[in-house]
1. If distance in nm of label points 7 Å out along Cα→Cβ at positions 200 and 216 comes out at 1.2 when worked out from the coordinates, which of I, II was used?
2. Looking at FRET efficiency 1/(1 + (r/R0)^6) of positions 32 and 80 (r between Cβ atoms, R0 = 35 Å, to 0.05), point out which structure of I, II has the largest value.
3. For mean count of other Cβ atoms within 10 Å over residues 48-55, find whichever of I, II sits highest and give me its label.
4. Work out which structure the value 1.00 belongs to, where FRET efficiency 1/(1 + (r/R0)^6) of positions 144 and 160 (r between Cβ atoms, R0 = 30 Å, to 0.05) was derived from one of I, II.
5. With percent of Cα pairs over 23 Å apart computed per structure, which member of I, II shows the largest figure?
6. For relative contact order in percent (Cα under 8 Å, 6 or more apart), which structure out of I, II has the highest calculated value?
7. If Cα extents along the principal axes in Å, for residues 8-63 alone is computed to be 26, 20, 16, which of I, II is the source?
8. Given 0.25 as the derived value for FRET efficiency 1/(1 + (r/R0)^6) of positions 72 and 152 (r between Cβ atoms, R0 = 25 Å, to 0.05), which of the supplied structures I, II does it correspond to?
Structure I
Amino acid sequence: MPDFRVFFSPPSREPAEIVLDETEAHHLVSVNRAREGDTVVVFDGAGHEWICELAAIGKRDARLKVRFPQQIKPLPYAVTLGQALPKGKYMDAIVRKATEIGVAGIVPLVSERTEVQLEADREENKLEKWRAAAIEAAKQCGNAFLPEIQAVQRAATFMEATKGYDLKLIASLQPGAKSLKTVLNRFREEKGRSPQNVLWLVGPEGDFTPAEMSISKNAGFEPITLGPLVLRCETAAVYALSILSYELQNA
């Protein structure tokens with residue numbers, strides 16, 4: 001993979017030249033120190049890439065000569081993370097790691113134990129910040145697809161409204177939670193295939209409340225154990241997505 005990647009959506013699928021805006025040009029030239037003649041990959045977050053040569057560096061832009069376009073195949077499965085909002089900047093890190101792992105979507109959730117409360121203006125700022133974190137992660141790891149980051153939702157309301165998933169999982173500390181392998185093996189035995197569209201919910205510190213777990217059960221979620229230790233929510237999210245991705249990739 002070439003060293004330099006930039007996020008940009010050209011007005012045409014087959015451009016001869018791409019002119020980067022000031023923000024992307026600054027990151028490419030001043031931060032990553034790209035120079036004229038270097039190879040640069042432009043990606044739009046939807047699987048389209050353009051292999052380019054950095055042709056000219058301006059004061060407020062950069063011009064790229066397109067060598068050829070390419071279409072990246074998506075993963076054969078889609079995973080959506082429903083994440084209860086943690087305190088501090090941990091959500092930024094979760095978004096970055098989830099993007100690196102290749103999730104298709106991220107839904108920030110407010111649960112009964114969530115200590116973060118966002119006003120409307122702060123929520124929009126947070127969404128923009130999380131989307132920027134996803135772009136940076138995609139640049140670094142070579143992911144051609146950006147996850148769709150939805151608006152913040154109430155956990156219980158979201159659970160009740162979830163449709164269209166092959167499998168719905170929820171990380172749980174409660175007794176009786178099954179292992180991921182057990183649930184996946186049962187699904188494969190019943191359906192004759194692996195799930196292709198999976199939703200996984202991860203709770204806040206202290207887990208979802210018993211009432212929320214009851215709602216999730218009624219909505220068809222499978223409670224999954226992440227092992228005998230109590231994980232911080234950001235660790236739980238990365239762990240959950242990693243083992244699920246591994247299982248789906250090696251089905």
Structure II
Amino acid sequence: MSQAPHYKRVLLKLSGEALMGQREFGLDTDTVAAIAHDVGDVVAMGVQVSIVIGGGNIFRGVSGASKGMDRAQADYMGMLATVMNALAVQSALERAGIVTRVQSAIPMASVCEPYIRRRAERHMEKGRVVIFGAGTGNPFFTTDTAAALRAAEMGCDALLKGTQVDGVYSADPRKVPDAKRYEQLTYHDVLAADLQVMDAAAISLARENRLPIIVFNIHASGAFAQVIRGEGRFTRIIEAGDG
């Protein structure tokens with residue numbers, strides 16, 4: 001018998017690169033469809049799901065700024081890229097029969113809903129997946145910080161970060177074969193060792209709200225549902241002393 005879900009409401013953070021598959025940029029439709037299928041499995045368990053997606057597969061603000069663009073302007077372009085990704089994932093989810101809403105921190109009424117916290121909560125209570133686009137709506141903040149912020153606002157039980165590897169390592173295991181893998185860390189461990197899981201603002205925000213961060217491989221089929229049941233391979237980041 002399948003184990004009951006450990007969490008009632010979660011936020012899934014995806015990088016834009018997670019949507020690329022084997023491409024060098026843009027979207028891979030098969031990869032997006034596979035992620036949508038895994039999200040659907042979690043929704044079918046009765047878990048309320050929201051999503052924040054980065055935009056690095058289309059445009060990265062920091063990269064644009066490093067090439068001479070105004071940082072704020074570049075970040076706004078990156079925010080628009082996240083909305084494009086949100087619409088793509090919404091389309092894949094709805095093809096899989098999952099009712100989905102996109103809310104943007106930058107209002108664009110013809111495309112999606114504006115971000116309204118109570119409305120987002122109501123959507124989730126009705127079993128709809130809510131995708132938050134445009135980050136926080138402010139330059140100089142990453143989508144990692146947006147994910148921690150939205151997870152705290154939604155009262156989520158955990159923030160799940162879907163990455164390219166099955167947890168947190170001391171270095172990129174794809175480049176450093178003997179990198180150490182961690183089963184569990186504290187927020188302080190992550191900040192002190194500069195482990196680059198999420199940016200410092202996101203980690204600090206999660207810490208202030210005692211929001212567990214679960215890092216797992218989004219490309220392992222069924223891994224999202226496994227993590228929700230407390231199974232499979234993942235790294236958990238919590239406050240020291242928490243169970």
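Coordinate-derived values only; no laboratory data. Just so we're clear, the structure is a prediction, and the values are computed from it rather than from any experiment. Cβ atoms are built from the backbone, for glycine too; each structure is taken alone.
1. Derived from the structure labelled I.
2. II
3. Greatest value across I, II: structure II.
4. The read-out was computed on structure II.
5. Result for percent of Cα pairs over 23 Å apart over I, II: largest is I.
6. Going through I, II one by one, relative contact order in percent (Cα under 8 Å, 6 or more apart) peaks for structure II.
7. I
8. So the calculation was done on I.
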